[in-house]
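Each in structure tokens, the structures are laid out below.
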Structure 1
Amino acid sequence: MKSLMLFYKEMLADAGMWCDISTMRDYETVTHRVEAEGLSFLTITLTDYGKDLEKALDRGFVAHDLFKAFAFTAGLPRLFGGFLELVFDRSTGRLLDSPSIVAIQSLRQLTLVFGKIGLECAPFRVRAAIDKYVQCESDVRSSDRLFPPYEDAFKRLSHLLFGDMFSAIDQMVFNREIVPKHSGGSTADGFLGNRKYYQHEWTERLDDWFPARDFLVSRPGLYDPTNYTHLEPGAERPVKVITVPKTLKTPRIIAMEPVAMQYAQQGLLIEIARLVKSDKTLHSLIGFSDQTPNQRMALKGSQDGTLATLDLSEASDRVSNQHVLSLLSDFPHFSAAVQACRSRTADVSGYGEIRLAKFASMGSALCFPFEAMVFLTVVLMGVEHELSRQLTEKDVKSMLGKVRVYGDDIVVPSRFVTSVVAQLEAFGFIVGLHKSFWTGKFRESCGKEYYDGVDVSIVRCRSLFPTSQTEVPELISSISFRDQLYQAGYWKAVRYLDRLIGDKIPFPAVGPDSPALGKVSFLGYESQRTDRDLQLPMVRAMKVKYHLPKNSVDGHFALLKYFLHKRHELLPEEEILPNIEPLGREHLERSGRPFRATIREGWVRAY
């Protein structure tokens, strides 16, 4: 806590210098609040301040329903009052005609910097998140009962948008042309890395569309049914619901899929992503890997107000399986394949095994693409409602550059926003009004924020600062944080981090592409010696080594891994599945995500 506060003092001084205001009283207030409330003040209460600031910018004024945890003087909160007076009028709370964008960015940096620090939530917050997950199931079932009046329009528009793609995949499924793939993540049955190729469970539902004799061995003649357990629908393994750190206010809930389900899901995902990328219209309207179009549209919306940015809460958990069934109702083979690799039940701590009404939780390979397709269809239903007529193919193409969906980040024309929000809510989705913007000059989408055409995005601290050389993840995170702050111009804060990190490891100046744990500098990199063979400048520094889990695969299972990997290497994987990497020399002995990282000192190239 002490190091965080000393760092915060320097960052506050940087911001004060930019805006030519004193920050001494602000630091005193923050210090007193942290002493009284602990780390939660920095990670939760200040974050709420930052979110309320964004809402005030969108409204154009500060009201007393905002900043509830802070004392007011006249029309503005007392904390950071010097910055606020450069943005709002103190007496009325109204947004100034020409607010200081530097002050806006500074306020956001000061209040949101610790909002997503990777720490475990308090147990009561974890329990509340799990309870909310289960309650969401009830909400989805209630929304399903309201779906029928909208179904015809939903089917018609989804066919207009995705009909050609769905038809192509439908034919591929029928012809048994889908090629599966193992993911790198954890699974409900505990298989990691190469061990996934030894999976011994398959389901009867999967076997109808993804035959085990074709999917689990390198050639059908090697398949021995006695080596596998074929599970009936009632005996299938459920997804395992777990929590992972997101913010100290609430954890993120994900569901680990059984390895068999994930294996088939990845095959369908590859074809969906490939066909979306090859279709100019779809590639403009939805995205799976490239967030920059959403960010550019958010920038435009902040400049001229023509585009609104919307954010959905609990987005993936509120996409009903009924939505997906309707989406694919005219494509029986594709629909059956999707349903075959969809997990129907979830193992939830404190609740046992529950039946799922949602299509899939975060963790399913098909969750992200299908939520995007459902959201896009509903968004265009809202546009239809506003225009009071059915959309044509020409109308859809006229939306290019005006409508885009990336997960739960949605951009729509501001003139349609009321109808779009109403349509989303009619389907049971929750529009996060604190993160949706359309009336002012502030816009946010896919991690980038803009005000009046200027980037006011911030740098976030993702972990506590390291206290020793052995805290490798904290060191790596803090160095990345330091370099981002350096690029943003927080010189005093950077000097503090340089001292803190430099007390624990050698910390030379290096180029941005150096493998060394060093500091990026506009002044260039250090060169302590020259490698005689490579003629490259070298520095004495720490280098990270990531340790992959030991898990070997051999025999025909090793052949299966090789052939599947070579098939997927032929695809434009950088746009589809960024985690497809060349097979390393030890790929048959070690695989999966690194389970730990270590550092060692040595001579490393400086750039």
Structure 2
Amino acid sequence: MARDVLYVDVGSAVTTARAVSVAGDEVESHGFSFCPSPPATSDDLTAAVSPAVDSVMGKLARLGRAFDPQEIMVTVSAGGEPRTVCAGVVRGISGESARRAALSAGATVADLIAVDDGRQDFERVSDLRRQEISMVVLAGGVDEEILSTGRHQLFSIARVIAEGLPRKRGSKSRVPLVYAASQEGREEVTRIFGEGAEIIWADNVRATLEQENLDSARNAVAQAFSQGIRIDPRFSGLGRLGGPVAWPTGHAVGTGVEDLSRRLGENLLAISLDGDAVQILSSIKGVFTRTVTQAERVDLKGVLRQLPAERLAEHAADMLGNWKLHPYILPRTWDELAVFLAFWKEAVKEAMRDHRETAIELRGVHRQRQISETFKVDVAGGDTLVRMERVPRIIVTGYLSRLLSPGSLVSIVMDGAGPSGITAVLADPGETLQLAGLLSRSGTAARTEASLRPLAFLVSPGRGEERLGARRAFTLRGQILDPLPLKVGEVAMLPVEAGALDTELVLDARAGVDLGEGEGRRVRARVKPGFPVIYLDGRGRPQVRPDRAFQDVRKCYRSMRVFPDEVMSGWAGGRE
């Protein structure tokens, strides 16, 4: 029996209302509508909820579709994700685990306090008092060792937090503490904070050094955010929907990514383009990681390297400054779109750097290495989990995923994320991942695969100095290997022919090169239904050569047909 669900996302750029029906694990969308969200400084961040809901209900009524929602689900990112301060004993161990727990719950991290953070206690207290945050997440201490060994660093950090804990927005009470540290230290921490403190107990994120458990702390952070929304006057308008529980948008998307990765049995990376920030969410080797990178960090020099014409550089600085001040303005001309894509490519690059540094193997764990691994540490103190040749699927979500063309989205992925090997790229214009994440909280394991929009297969054989030529890239049909027209330094587009579903893409790795299946091993991927095109990326890393940057970018755009030919010719100015 299908049930109707109204899903509302109160985003920082737009507020979306979507009508769906859920039957078993199948989700069917019947229509959606969106309205611009109020600015973050508004006293009512839900002002666009009623217009968006009325609009989608009106559309359904005109279509004669009876829609009576039995459930209303809400996610919120307007006004920013929940801001947290994380704390731990050792910055790179328990502090890092606290940070990952907060990020995976859909929060952003304003500060990380630890014994080894280089500050005196009075500096930590002063920095904490100045923060406008939603909560503090405290981790540290292996269970059953805090009191028996006399290690009281956790309690020292707790005293700092108790002294500097800031007030809630518009309230005299202090923000809550999510305690995800040693179980044995609870009684002492309760005494340190005293009566009246709001402490939310969660399981220890590092009960042993060898294992990290974020689920309990992650749920506690999301729950604390939801409780804060209920008393925040800026979200009082949600009462018009009957006061549903509101979850952080990042938490819902992350849960959807985890569930999909688990169901497919493969590593997965999602890129959320959200107007003022880039979220990267990955589930790799069973480890979920989420990071948030503000788009305002994008550097002009990087943007200039991604432009297709020199004359665009004259106005790029003004456009970049305008987007940083008003991140939800969309391009209106081809020139503006070219700068816009260059901007988001660099934003994704910056976000991927942050993600690689966060998605790492646990620090503090003794590990015996093989000789071949000696020179393969990408992050000091911990190996990154993010090796793109082992990520066979990338999903683009966020509100820009439904506004940009498929070619534009694939171009951002190619030049921003730097995929390697054989990668399927899909879009999530219907916000299916975050809806699936919400449904999973109510016990419904929704299947999202059918709702994702296939964009392209990318064949990018190798990283950096490991780039390979056409002699190692093939299609396999039956027993016949046909070389792919992959040329070093160029991008080629191959439309997927009808009846190509019996075809596989094949990459042969030379000795010592790992394309996802181990060093020197062949990689295969079957062409899946719905994918319209295959892109062959034979460019090196970095893709752009400084002496021929504009020409290289134009050649790539021309091959991918992102812009009309007349626009490309105008940018070339007869120089090609």
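Looking across 1, 2, the calculation of mean count of other Cβ atoms within 10 Å over residues 67-74 that yields 16.8 traces back to 2. Structures compared: 1, 2; top value of relative contact order in percent (Cα under 8 Å, 6 or more apart), i.e. the largest, recorded for 1. Taking FRET efficiency 1/(1 + (r/R0)^6) of positions 307 and 395 (r between Cβ atoms, R0 = 30 Å, to 0.05) as the measure, the highest value among 1, 2 is held by 1. Hey, FRET efficiency 1/(1 + (r/R0)^6) of positions 219 and 563 (r between Cβ atoms, R0 = 30 Å, to 0.05) derived from one of 1, 2 reads 0.10; which structure? Comparing all candidates, it corresponds to 2. Here helix-only ellipticity at 222 nm (-39500 (n - 2.57) for each DSSP H run of 4 or more, over all residues; to 500) was derived from just one of the structures 1, 2, and that gives -9000; the source is 2.
Given a value of -0.79, -1.43 for log10 I(q)/I(0) by the Debye sum over Cα atoms at q = 0.13, 0.20 Å⁻¹, for residues 107-282 alone, calculated from one of 1, 2, which structure does it belong to? Working through the options, I get structure 2. Among candidates 1, 2, the computation of distance in nm of label points 7 Å out along Cα→Cβ at positions 35 and 339 that gave 3.2 used structure 2.
Just so you know, all these numbers are worked out from the coordinates, no wet-lab data involved. A quick note: this is a predicted structure, and the numbers were derived from the prediction, not measured. Cβ atoms are built from the backbone, for glycine too; each structure is taken alone.
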